[in-house]
Structure I
Amino acid sequence: MNFYCLVYKPFNVLSQFSPLDSKQTLKDFFDVPKDVYPVGRLDFDSEGLLLLTNDTAINSRLLNPSHAHAREYWVQVDGAITTEAINQLQKGVVIKIDGKDHRTLPCSAAVFKSDPEVPERNPPIRIRKSIPAPWIKITLAEGKNRQVRKMTAAVGFPTLRLIRYRIESCALDGLQPGEMRTFTKQQIYQLLFPDQKAPHKRVD
């Protein structure tokens with residue numbers, strides 16, 4: 001039977017179930033069937049939305065670069081980010097991927113007018129009283145290694161905290177770190193692929 005859930009991966013947790021170097025993994029927080037795995041990943045030091053499933057069709061759709069889908073990140077940056085920097089993020093910046101220059105695709109970026117309501121992080125970020133730490137929202141259609149962190153650094157405002165809030169219409173709303181929400185196949189496909197029908201198993 002197919003299984004689908006959205007989880008809020010906490011900070012400093014590996015996006016995998018198998019142990020590694022005594023670090024916490026998804027297994028420390030989420031009780032799911034043995035054949036369930038995360039689709040995509042979040043870095044150890046990032047937080048937020050992960051989809052866990054045993055449906056291989058979703059894996060191929062979401063991870064194939066030809067099937068672009070929106071990923072929204074909430075990013076706390078070091079310093080009062082400027083309009084010029086936001087415009088640069090939107091147009092695309094050059095970052096290093098596997099040692100080679102990569103120009104990011106145009107994206108949506110904006111500064112939150114007021115700080116979003118997010119859970120406390122443990123441990124908290126280091127705040128310097130004399131330097132602002134505003135939140136911005138970035139929505140990408142690509143997912144290179146540590147892309148958001150590299151992008152904000154490229155425009156002069158390093159990332160302090162990174163939360164993946166949304167994948168298409170799947171969002172963290174109501175979830176706290178370490179919590180999960182289950183869905184039916186029809187529900188998750190409608191959220192992820194609203195213009196496509198969920199595949200059905202062939203019956204001969």
Structure II
Amino acid sequence: MSIRWKVAQWFELKWWQRYFSGKDKAAYYDWKRQYWRGLLDQVADMLPLREALTIADLGCGPAGIFTVFPDKDVTAVDPLLDSYEQSLAFFDSKDYPYTTFVHQSLEDFVAAQPFDVTFCMNAVNHVADIELAYDRLVAATKDGGYIVVSIDAHNHSFFRHLFRLIPGDILHPHQYDLGEYERFLTSRGCSIEKTVLVKKEFFFTHYVQVAVKTT
């Protein structure tokens with residue numbers, strides 16, 4: 001794996017440690033669950049979650065979307081899960097008995113059975129090998145199943161190229177625009193059903209993409 005990815009992972013853990021400092025655990029997780037539910041409301045017309053029996057949260061972090069599905073069979077995957085449990089007082093896997101946690105990178109994860117819905121929320125540009133990560137993301141989803149990805153897409157081609165050359169965005173080894181993120185899915189037999197603009201800033205716009213695996 002690249003040195004840039006290893007550095008990004010180290011900074012990711014340090015970021016969470018600073019972020020949780022001084023916060024109340026119960027209040028934070030209440031807020032985070034409200035945030036996830038708000039995002040799901042924006043894609044509810046295209047995402048039949050009630051019918052979904054199995055859900056994956058790939059690149060879940062310590063407060064991923066797995067937190068809002070207590071009535072589902074959930075698998076949550078992240079290469080830093082052990083570090084989160086050891087270093088973050090906020091995260092305890094025993095708080096989520098309905099979730100199977102897998103300490104593994106997205107690129108190494110191979111699902112025993114494909115999922116009805118596969119989430120990858122603000123994680124796909126954290127990986128070491130983004131092409132392989134998308135391969136795994138699609139492979140983890142059943143035919144006709146749904147893939148939900150949230151991304152930070154570049155607004156300006158100049159900064160996209162610049163950030164590829166220098167670590168201007170240290171937590172994210174990969175820098176792409178919306179069209180490139182769309183092609184990661186469409187080139188793998190997925191149809192993008194909906195794209196929601198969540199937040200626009202100068203460098204990036206945060207989107208949620210909902211896709212169906214068609215082949």
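Only the coordinates and a few stated rules stand behind these numbers; no lab work does. What you are looking at is a predicted structure, and each value in this text was computed from that prediction instead of being measured. Cβ atoms are built from the backbone, for glycine too; each structure is taken alone.
Relative contact order in percent (Cα under 8 Å, 6 or more apart) was computed and gave 29; which structure, I, II, did it come from? Traced to structure I. Between structures I, II, the calculation of distance in nm of label points 7 Å out along Cα→Cβ at positions 20 and 68 yields its largest number for I. With FRET efficiency 1/(1 + (r/R0)^6) of positions 92 and 132 (r between Cβ atoms, R0 = 30 Å, to 0.05) computed over the structures I, II, the top value is the one for I, the highest of the group. Assuming 64, 35, 35 is Cα extents along the principal axes in Å as calculated from a single structure, say which of I, II it is. Here the read-out was taken from I.
For the read-out helix-only ellipticity at 222 nm (-39500 (n - 2.57) for each DSSP H run of 4 or more, over all residues; to 500), a value of -4500 was computed from one structure; give its label from I, II. Considering all the candidates, the number was obtained from I. A value of 3.4 was derived for distance in nm of label points 7 Å out along Cα→Cβ at positions 140 and 156; which structure in I, II was it taken from? The read-out comes from structure II.
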